[in-house]
Structure formats: structure tokens, C-alpha cells
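The next part holds the structures, each set out as C-alpha cells.
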Structure 1
């Protein structure tokens, strides 16, 4: 299964692209959000790929970010939503806007996407809301642990807790906890050096 491609952009249209990877051209279907982030032809591009295999087809779907691919995978896990309809959804809304519409159960907004009726919009909101909330809770829990570790490290270095808590929150928001403790600590120290 192909999960990632990096190569030269040969052909580009709003629905699909062709990438040359060491002399082999890969055609991948893309959402509009990815199309707008791609460079010009002959430039180097990187895509996160979903390989779709059915009885009659083998198709690649490409995304400029890991987050887009994850949303795509969540969408196609819903009964009645195939890859083409999932691409429509991602073409109709930016990932952050889609996540917000799902969290708020904004069926009217989801139903405005071409090819998505009210029933499908309701199914998207209901089925994905729980999956997205679980991920958010996991990230919040991870951020809380990272924050505690950063406070402990910086207090041990001689900084006062009340002076650093706000700065730590800003650093965690700007970098996200996934970057790891070391990078977060380095960024905190870099910002503290400027104060």
C-alpha cells in the first residue's frame, strides 16, 4: 500500500495530479484544499496518500497534510460515503471548518456541500463527532502532562511559576504537544531569553 509520495509535479488539475517519483508517474485524486497548497508544475511536492482498492479499481487519493488524510479516512468509514464523496466534503470545507461544523452538529453547513444531503450531513455530524472528541481529549491530556513537565523543568532552572505559566500555554498552542518535550522546552527558553 502506498502511504506517502514525494516527487516532481508533472500535471495538476483541481481534481487530480500526476507526480513523477524516480521516473514513475503516480496519478492521485485530490481535494481542492490540497490543490491550492500545491506549487507549480515541475516543483517538488509531498503528499500523504490513501490507496483505495476495490473489485474494479485501484486509485490513489492525495492530501497535503496528515490531518486532511485522517479526516478523509474518518469520512469514508461512514456507511454510504465513498472516496469521491469524501473528497467533495474536503473540497467544500477547510479541515478546521469541517471539524468545527462536526463538533457543533451544524447539519445546515454540512448540507451546503455539493453532493451532501441533509441525511448524509446528519450522519457525518453524528458519527464523526465522537471520534473527533476522543482525539481532542487525548491531545488535551497530553498537553496537560507536557505543561506540568515544562513548569517543573523551568522552576528547577530558577524561573517563578506564575511568570512562566502563560508563556508555556502560548508555546504549547503554537507548537502543539506532539513536537515533544525537548522542542517545547527549547522554545520556552528561547522566548524567556527575549524577556
Structure 2
């Protein structure tokens, strides 16, 4: 099965994303938006893993994240991932990344050493994929992406979830297979990296 480790988003993200779309009509003609309920912040794509290995994966993550602390991340900027020189993915992400999140992502990476999953080919960039570009998107529209209006959205990072991605007709369906709760936030401001 295809699997990944991610931070789930709160239900209020649906309304926030709808507001973003309304404020940026330019994107509607050139972006196929991901259904709001499917949005999440990917920590690590795992690729194909066996159903039998989910318990081992869950145990590894639980052990690796015993000291990981809950935090908050602020989605306050848009970005584009390119494929073969063409704009492919529109995403939201933070301008500043909490140290706690970077540390937890490193621990996940260490936990996967020796585990049969795909290797990370890119640097960890916390983001939420919100859409994929169509061939109808003009260069003018692409160049104006950075001007898109975006109200900051705060995400509480309190758990990491292993999701199974079930492909089929239309959009994939994501099913929770296991989760690891993070330790509560200490009484201090979140440190930003």
C-alpha cells in the first residue's frame, strides 16, 4: 500500500481555503484544487509499504518521537513546486519553521533507517498541497502567485499520522492507519528556526 506520515489539519482549514480561493479568482482557471478534506502537511512520503509492516512502522515512530514536543506552525506563504521546468504544485507553507517540527522530522527520518520504504529525495519543506496546475495556466498567472492574498492559518502540530493513500477514480482517499501523539506544549513561546 502507498503510505505517508503527515500532520492532519483542523476542520476550520476548509473555510480558510474557501476564503483563499474567493480572494484569488485568478487561480480558478488554471488550478485543480485538492479537496479541502484531503489536505494535510506531509512530513515524509513512504511509498509502497506492506500492510504487515504498519505495526513495525508505528512502533519505530512511537519510539523515535518519545521526546518530540507539540508545536504550532503558521501557514502564511504560497509556493510552487516545479516538475521538468513546468509549474506542477501550488502549496501553502510557513515563512518560519518551528525548531520542534524540524527536530521531529529528523527523528522520523532516523526511525526509517533500515525500514523498507522510499528514500527522501528532497529537503524537508513543510507544506500543504492545495492544487495542481493545468496546462491552461499562463506565465502571467504563475508570476502573480507570489502576490496571492493569504491570511495566516495556525496549525497545532500535536500528532503525526501514518496515512494509507488509496488510489482510484478521481482523488485519492486517505485512511488513518496509526498515529503518534506528541508531548504537550510547554509554557513558553514556540521557538522558530
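Read-outs throughout are calculated quantities, based only on the coordinates presented, and are distinct from any laboratory measurement. A quick note: this is a predicted structure, and the numbers were derived from the prediction, not measured. Cβ atoms are built from the backbone, for glycine too; each structure is taken alone.
The table that follows gives values for the structure above.
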| quantity | calculated |
| --- | --- |
| Which entry (1, 2) yields the derived value 15.6, 41 for Rg and Dmax of the Cα atoms in Å, for residues 51-114 alone | 2 |
| Structure responsible for 12, with relative contact order in percent (Cα under 8 Å, 6 or more apart) calculated and labels 1, 2 on offer | 1 |
| With helix-only ellipticity at 222 nm (-39500 (n - 2.57) for each DSSP H run of 4 or more, over all residues; to 500) derived as -18000, matching label from 1, 2 | 1 |
| FRET efficiency 1/(1 + (r/R0)^6) of positions 59 and 163 (r between Cβ atoms, R0 = 41 Å, to 0.05) from the coordinates reads 0.15; which among 1, 2 | 1 |
| Label whose coordinates, when distance in nm of label points 7 Å out along Cα→Cβ at positions 75 and 99 is calculated, return 2.7 (choices 1, 2) | 2 |
| Origin of the value 64, 44, 26, where Cα extents along the principal axes in Å was derived from one of 1, 2 | 1 |
| Comparison of 1, 2 by distance in nm of label points 7 Å out along Cα→Cβ at positions 27 and 179 - largest value held by | 1 |
